[in-house]
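Structures incoming, each one as structure tokens.
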Structure I
Amino acid sequence: NPQEISLQISLKKLPAPLKLFITVATVFALANFTYMLFILKALDAFAHIGEKESIALVILLYVLFNFFYAVLAIPFGTLSDRIGREKVLIFGYFLFSLTCLGFAFSDSLAAFLVLFPLYGVVYAMVEGNQRAFVSDLSTEDLRATALGTFHTLIGIIALPASLIAGLLWSITPTHCLTFLFGSSVSIISVILFVVLRKHFDDFQS
């Protein structure tokens, strides 16, 4: 098939630093399981106060998450233009690890009122800046291929990420293993990013 051959050639032409970053982002995607497990964690924690009240609190927390994500996405994009995508992404990955740790060991409203906004901050730091960094590390003629490859791999890894997190969910009553998994894998992505950062800097210099 000529189209398949053309795609294979295009993928081979992707710059090495870009392939390395997509690898890092894919590792982070393994940590970044579905947001519904964060919602379920809060719902379980509030189960004792009644169904209507617990649902209302969870909706409030979800609104907080989305509010912080929406309000901070552009400022973090602007910040990454000024100080570099690497710094913002590394801190975003690290903050996700800390956020997961918080979810692993927290079950109070006070804690969730901090953790859900932090979760929104992570999304604001990571979502747009990952795509922007893929563009930064690709050549103009292969930008669409680069973004397509990135989104394809992130999409593929989303299924095993949520599957693993779901399997870990029921092992303990507090569901802490799910979030410890996310925290640990996220730290691995931070370490990979730091180790490989020189390759990204060299390409952009």
Structure II
Amino acid sequence: MSRYDLLHDSSHCSAGLRGGLAGVELKRTLILIRHGQVHERYRGVCYGTSDVELSERGKTQSQTVASELASQPLARIYHSDVTRTRFLAELLAEMTNRQLFPDKRLRERCFGTWELQTWDAIYCQTGNAMDGMIDDPESFAPEGGESTFAFRDRVFSWYNQLPDRGTFAVVAHGGTIAALLGTLKHLPVRQWPDFIPACGKYVIHTEEAHK
């Protein structure tokens, strides 16, 4: 059985985390953190796996969430291997003296030729084709990019190799977190975005140990 707590605002969850997460030795707990806000030049842009930088606000958000989570009994810190996630992960590693585990499987969805174009421009070029990401998750993919289910499978190739017990910080992306939690809850793709935390916020997923 799994427990899902959607924590968009870290001010709402401090009490629940104070003193650490209870019983972690009998469970696997993932603290799924979305990177901070990206630079303003990428507002309205599809950036996917492209390595874009954080805004100053995004750096501040990263420092805030790292400080908040520094007291947790983290066994490992996993992170997507791009700049916007690595920044937060390195802060957290410095505060906790924990090892970093960068992994490209935690990257955002690859949007292929759509990347670094505005969403408006993509719509002008393709019309309603992007609806295929939800309506045809197995087959539809942007040119040079991933289908929704190919993206999901990439994320789960990482998840399926996790240690069975412990508390792990995972610094990743909105799409990555949504694909992971939406699939674990057996929800249709259309509902996955409900699990995307705001930039610089996190979701806690705890499950019973299986071994």
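Taken together, the values in this text are just the output of simple stated rules run on the coordinates, not laboratory data. Computed from a prediction, not measured in an experiment: that's the story for all the values here. Cβ atoms are built from the backbone, for glycine too; each structure is taken alone.
Below, the figures for the structure above:
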| item | result |
| --- | --- |
| Comparison of I, II - label where FRET efficiency 1/(1 + (r/R0)^6) of positions 52 and 100 (r between Cβ atoms, R0 = 25 Å, to 0.05) is highest | II |
| With semi-axes √(5λ) of the Cα gyration tensor in Å, for residues 132-187 alone derived as 34, 12, 5, matching label from I, II | I |
| Origin of the value 2.7, where distance in nm of label points 7 Å out along Cα→Cβ at positions 36 and 124 was derived from one of I, II | I |
| Which entry (I, II) yields the derived value 18.4, 61 for Rg and Dmax of the Cα atoms in Å | I |
| Source structure (of I, II) for helix-only ellipticity at 222 nm (-39500 (n - 2.57) for each DSSP H run of 4 or more, over all residues; to 500), computed value -9000 | II |
| Parent structure of the calculated result 22.0, given that mean count of other Cβ atoms within 10 Å over residues 28-35 is the read-out and I, II the choices | I |
